[in-house]
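No lab work stands behind these numbers, since they all come straight from the coordinates. Please read these numbers as outputs of a predicted model, since none were measured by experiment. Cβ atoms are built from the backbone, for glycine too; each structure is taken alone.
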Structure I
Amino acid sequence: MGLPVVGKAHQAGAGSGPFHWFIYGSSLDRVAFAAWAEQHGYRVPDFAAAIPARLDGHRLAFDVMSRFWGGAVASLAPSEGAFVEGLALPLPAEARGLCDHKEGAISGLYQPFPVAVTPLAGGAPIPALAWRSSPDRRLPSELPPSPKFLDTLVRGAKESGLSATWLTALDALRPAS
């Protein structure tokens, strides 16, 4: 499954073997991801093997400010009884730099941590890496999500085949009109 990557971060954080990237944010939107990849000199991973999955015991936390998105963007926060849906994307070890770059770990904004996600279709948990905001880079309190970010997240969640329950939860994050 060769995944040629180029760019200054292509070797950063290289792991020792293949891994699953748990994608729960803007990278779910293939058009947004492709635009970022082109801008930064990466080839978009093949999403054909991506598995819609659920991370239990966490919720989305909008505790990171982004100039690009014009407001707060998502991270993960522990929360008993909560869950976050996304994709478990299998990748070769050499793609770790792409993930660290895309997730903001290169600048120290986010950091990877191990998780186990459950396929929405059922089956055994999948060990994966997810990225969450670095404690020293979080906002003092959460803010409403950037509308542009939320639109991208919802579009990607629909495209990724995430559950109707999750899509309803995302729509509930929109301000009442």
Structure II
Amino acid sequence: MAEITTIARPYAQAVFKLAAEQKALKRWSEMLGLAAAVATDPEMAKVIDSPRLTGEQVLDIFFAVCGDKLNDAGKNMVRVLADNGRLNLLPEVAALFEIERAQAEGTLEAEVVTAMELTESQKKELAAALKKRLGREISLNVKVDGSLLGGAIIRAGDMVIDGSAVSRLDKLGSELMR
């Protein structure tokens, strides 16, 4: 996994630099997200790996699927990856780009998995607490997973807070086994 990130990072940084110069971070996020989704589609993966198709044929199909959602610079980026046999890196390039974008914009996306749906006031309180702790604007992505029984798991950047009931019960069980 680290190897993929290491290989993808220069591409993501180059795209981010270009996007920042163009003042088009949002547009590039959309293009990279689409290109990553296309590249990871199982049917497209077969096309990309097909020995019967030339590189240009693969790109023609790729660009046809993307339609007019990729501008010339976006197509050029995909072409560079394809020429280097790196189309499989698109999801990682997109993810690294989003990290760079969030840092530049001073935002951070936090994933919150809860046992029950949060109210709007709970979401606001949680976002405010995370903002205070991390010093960045927080965008919450809330999911519900009833198997947690209670509590929540929060992932923000490289920080993970597991306050789920399942986790607490596991810890209690471990302590009792000692």
Structure III
Amino acid sequence: MNPKARRVVRSVKYFFVFIILAAVVLCIVTLLSGESVTKLFLPMSEGGMLKEGAWWQMLLIFGAIAAVYPGLTFVKKEVMIEGDFEDHRDTIINAFEGLGYKNTDEDGEKLTFRLRNHFTRFMRAYEDGVTITKGEAPLILEGNRKDILRLASHISYALKEDIGVTEQKHDDPYDFGQQDNNTEETK
């Protein structure tokens, strides 16, 4: 699916997610206030809870948010690696599996992962796919911004650990360096 069509599909999905969430919240607020849910659909002049035209205004707001939301939350990020994807294939796949993803699709150019947890997938409107473009460095990760940032750092860390590059740790939290304990006291 081309990127523009994918963005439209995501917008439509999120529009319905926003409507469902708003309906649930309004029903809970109505029930907590001791009124019946049918009062939500009556105009205020007949004892309803919302002003006349409020439903259309909410739908327009949800539509505007749903149109912008996919553009803000779905990104591409480069992850620098030494060599190409095939050199680090097992490490990268293990990093994804360790974070709760499973490999769902693979072709010559891309590898796609999805979450294993079905409830989390449902809550994300099944827009949980993360795609890795294989080939030479850098790897290109594509998906939800929050997931991409977490996965990119996890992959970088796993690759550093795989090749044996780790940061040296020392006891000095302020990084003043080593002090020589054999110095003479000042007189």
**Item:** Origin of the value 9, 28, 26, 22, 12, 3, 0, where P(r) over Cα pairs in 10 Å bins from 0, in percent was derived from one of I, II, III
**Value:** II
**Complete:** P(r) over Cα pairs in 5 Å bins from 0, in percent, for residues 77-156 alone gets 3, 16, 28, 29, 15, 6, 2, 0 when computed on, of labels I, II, III, structure III
**Complete:** Note: distance in nm of label points 7 Å out along Cα→Cβ at positions 21 and 125 at 0.9, derived from one of structures I, II, III, originates from structure III
**Prompt:** Where does the value -15000 come from, among I, II, III, when helix-only ellipticity at 222 nm (-39500 (n - 2.57) for each DSSP H run of 4 or more, over all residues; to 500) is the thing being computed?
**Reply:** III
